[in-house]
Structure I
Amino acid sequence: MKEREIEELLLSGGASLVGFSDIGESPIKNQPDLRYAVTIVYKLSNAVLKTIESRPTIAYFQHYRAVNARLDSLALDVVRYIENQGYDAFPIAASQSTNDDKSAYRGIFAHKTGACLSGVGYIGKNALLYTKEFGSKVRLATVLTNMPLERQRDIIVGGCGSCEICKKACPAGAISGLNFTVGMQREDFFDAEKCSSHMKTYKDVGRGAVCGICIKVCPKNNLN
């Protein structure tokens, strides 16, 4: 079974969770058959996240980059496996450059879309993916392919309820406090521009590329 082989490959390489989904429509120009997604999840270190208080730390930035690099390496392992089976595979980096519209604050493909469709997790009020196993203490990468893949988990219907801890803690004021529902646009509950602009104020920490405060304060992450 190809899903089991891919999952075993990724878990043996250090991935924390693996998901499979049919995203319905390929986001890659002129390659409409890349409609299946492999979601790769890697858990962040509790000890590193605990260093975040009112602002991110160098330790968090370095860990963030290291995890992204591992995810990208794991994605390449999946690409090689899929291509060896005679199919095409397109890796989506853990941290993506924005698409052609630089004001959209979006990458080529939203990792969270594949993750939710795979049953790995759900989207919280802070626009991060939440998993049952690790909360939002995760980073993601994706591989798109024309290899037919079937979801191996039940889709999670979750939410943050009435909790507004992350909303109150967000220094950017980016979190509205609304629960995400299927079909909702990110702009309806989370302001990505405010989030990105505030991160840039931490220029002494990775040139303003990280924050992490909403992860640190979330009670589902069991860090406090």
Structure II
Amino acid sequence: MRELIFLDTESTGNEPGKDRLCQVCYRTTADTKVGLFKPPIPISVKAMSITHITNKQVEDKEAFSKSEMKKELQELLKEGVLVAHTALFDIAMLKAEGVEVPRFIDTLRVARYLDADNKIPEFNLQFLRYYLDLDVPGAAHDAEGDVNVLEALFKRLHSKLPDIEKLIEISARPTLFKNFIFGKYKGQAIEEVIKTDRRYMEWLLSQMTLTGSDTDEDWIFTLKHYLV
């Protein structure tokens, strides 16, 4: 089986293409490594309030692009599989530093796939930690704490779907939702809502498209699917 690389990044903000990483943690069967790095742009106040990583903490750190960790990750990812939650964001952060990710498993998309009846109300990592009652050491919210939760979540999902290649396949495509999990139609089937309120779905698609956020990609895919 390919080596699994459990990874989390903390960044200067949440906009791929603009923001950059300032902390990386990854875990393999052999080791766990974590490091702070000086990003080429300042860490936003919003990001600091979430990660508690400040510009002062990283001002004397090396750039990730020049680090030994970058070289190690590049080698591991050539043959291994990245495992991350909202993996497209972490992949974007790595890509901005020149690190390519050929194969990945996104625990967000896998969790959504396995929740066929849309019973889980939220899918952020820490919500899933407590919703699924995962036994996880350490605190959030830093990269190593998130990797602890990530690994526990992956083990739960993998126990339900043991085929690694299938997990990679699921992760590579957007999720197609069946029910709304937010808004005025929360809990209702999307295929039924479109019969009565197509205009709402068109408006929702336009709003999500305008944000340009990767976190909306699955919903954009779903809305386009039903609106065709």
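Observations, loosely collected:
- Per relative contact order in percent (Cα under 8 Å, 6 or more apart), the highest-valued of structures I, II: I
- Among I, II, structure where helix-only ellipticity at 222 nm (-39500 (n - 2.57) for each DSSP H run of 4 or more, over all residues; to 500) as derived comes to -13500: II
- For FRET efficiency 1/(1 + (r/R0)^6) of positions 19 and 115 (r between Cβ atoms, R0 = 30 Å, to 0.05), the highest value in the series I, II is held by structure I.
- Entry that produces 1.6 once distance in nm of label points 7 Å out along Cα→Cβ at positions 163 and 195 is calculated, selected from I, II: I
- Label whose coordinates, when Kirkwood radius over Cα pairs in Å is calculated, return 17.9 (choices I, II): I
Values quoted throughout were computed directly from the atomic coordinates according to the rules given, and no laboratory measurement underlies them. Since this is a predicted model, take the numbers as computed values, not measurements. Cβ atoms are built from the backbone, for glycine too; each structure is taken alone.
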